[in-house]
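As structure tokens, here come the structures.
Every number here is computed from the coordinates shown, using simple stated rules; none is lab data. Computed from a prediction, not measured in an experiment: that's the story for all the values here. Cβ atoms are built from the backbone, for glycine too; each structure is taken alone.
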Structure P
């Protein structure tokens, strides 16, 4: 229910023999014949909701290796006290599996939710999409003005039959202590839904609830760490080049090797005086500029790097998710453009992962969780697979709620500034809770403990 990962598509090669007839060419590859997107509205099926929660608990243990979802009785009581109110849940989404945790939360407080989910989650696996829809999920086409989805969001908030769950980060970087800037469009839609509700009830309120989700390991993960480092080293270095080094030094050597291969790919000659963080920043800028050039995007001076990446994602989504052309030749050209745009996903996901990989992430807080976050990203990049380790516990914490009623006057005076202020406050609440939990619950890295004992 966050940003789905796209498989890399093959690039179109002019040297490859293709049928000359446009219709035959379009039919030769199913990817060249996109179907018009159909909006998936939410369905209300209590049996499927119950089944979804049961399957969620099963998946937590078996697939995600989460043996326990911990939330304080105080936070549960605060949420239960809001039953019957109009609520928007805004959880962190750094691990990629947070919808399962939120479904478990739904079970524990006895409230069914609606969920906003990317349309790919419905279209790729229609049976799963059918179940998601009846569990309360509805679709959104990213990168476009998806009016049916936006209208449904406003309707859900106005009617308040269930709470709505939206992951405001949009993307997930698989780095549990990192929070991406919240997308202001989520808060903008919330205000619009709230204004709709006021048309029915002048005393209406809409409560935004920030939720932070933190994963911690429950046993010594040294064997898994060593095995992962060896896998990465085997794919990056010549046989016999192993070194006896600290864990952090081995990780740094691997990260530098991955960076060096990417610099070579893009024809970058690194500054010998630059440190790893500086080289990563340079690499991110280069890749984003290349993608922007291919998409003909002109970044604004005030845009942050992550906002530029999001703009690229939205532009690619708009092409890939565009409606098919009725005329065969026009669709042939559109298919070529669609395939070329799809190839950019790989670069965008790579630079998004580099946003999360930086030297200080592990050094500023030497924990097993942070170390394995980076290992996970490196294995995704080098080995092409997402590895899930465990056993672990998911800890949920609820922040201070924000009632849009308290910001209505400011919103009517200055919409954009108020949306920005409310979004930033909710984002900072989630970031603060994650930082506090990281210091309180994370497991110290073994090498750091040894150094401290030696000292």
Structure Q
């Protein structure tokens, strides 16, 4: 049977961004016929023993408690499990000197669901027929933003400025405020901090500047804090969340060890929270109460924040240092390659300036050498043709996961270095 789809059905039934690449990666691994691959494509966090034990302990505590039946065998409110909301409120008020009430917090089934709710509540066509854009102020950014709206043309991204340290083979993105446009036709602003894929941490000053531009037009600013403190605290540089009247602080517990439970957290103005809660009621009623109940215990006890700082962050920061050193040794110093500064998240982001082939071709040829990465082009959703000539940068980058072993990271860097040297040597470099 081939059902007839609506326009929205057509949009939502196609794989977008990295999900399309992952289909190819899974097929490659399945058809490997004994070939051993170093897989640097993974977005799944490593199962760290201390973190797994925390969730086991919280589960045992829930199982032994009198509230188990009420948690698992009954529906709850769409806003979220009350003890979890209370734990987040108390933690953030104490940690950041806030005055949050219960009505400032919403629990969702993962942060991706949260952005889907926001994209279709605030972005797209409004009741007066006017289009409201979803603005991504710094591209590249999370590939999933390309698929959150039922009106994909609503997603609009802006190129960044790029600061390059040629001698060190490092670079860094920053929002280009000379180009960024937030107007009455903006539905909301969205960006990740730390950023997937680049690891970039937009400065607190730049976050406030974006929020100020948006506030003039009463536009919400959603800060995707899936890698931010206090949990999972995957920032390798000093940073704290930025709060404000029009800022929605959006968290996920996936990289804190609970990706299977799909837990997202939104903290912000009760008026915005109320809109998203109503949308969620119609969408899925509420998030998993089992996941919420064990998260409430981990947050209220302080253990999640402690382990995030003492276990999760050092683990990935060490991996980035190992990979960066391996790339410095393996990639020819005479070529224009640049590693984004390691400021956070669980990935490394490489840029090959004037790359003679596309990132997709580089990905395919690297697979033939037993290394799987992710080509960079899916991480540029929302760039528009009217913003100028096609940007070569979108076809010159790779994302490398930090979830592999030290040995595999080093070996992968060696294979990549040999391939890149060959590519630049044997093929014409674009002007």
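In this comparison of P, Q, the computed figure 16.0 for mean count of other Cβ atoms within 10 Å over residues 98-105 is attributed to Q.
Consider the structures P, Q: one of them gives -0.45, -1.04, -1.37 for log10 I(q)/I(0) by the Debye sum over Cα atoms at q = 0.08, 0.12, 0.14 Å⁻¹ as calculated from the coordinates. Say which. Value -0.45, -1.04, -1.37 for log10 I(q)/I(0) by the Debye sum over Cα atoms at q = 0.08, 0.12, 0.14 Å⁻¹ corresponds to Q out of P, Q.
Check the numbers for FRET efficiency 1/(1 + (r/R0)^6) of positions 226 and 370 (r between Cβ atoms, R0 = 25 Å, to 0.05) across P, Q and tell me which is largest. When FRET efficiency 1/(1 + (r/R0)^6) of positions 226 and 370 (r between Cβ atoms, R0 = 25 Å, to 0.05) is computed for each of P, Q, structure P gives the biggest number. Here relative contact order in percent (Cα under 8 Å, 6 or more apart) was calculated and came to 27; which of the structures P, Q was it taken from? The correct label is P. Could you tell me which structure in P, Q was used to calculate helix-only ellipticity at 222 nm (-39500 (n - 2.57) for each DSSP H run of 4 or more, over all residues; to 500) as -11500? Matching structure: Q.
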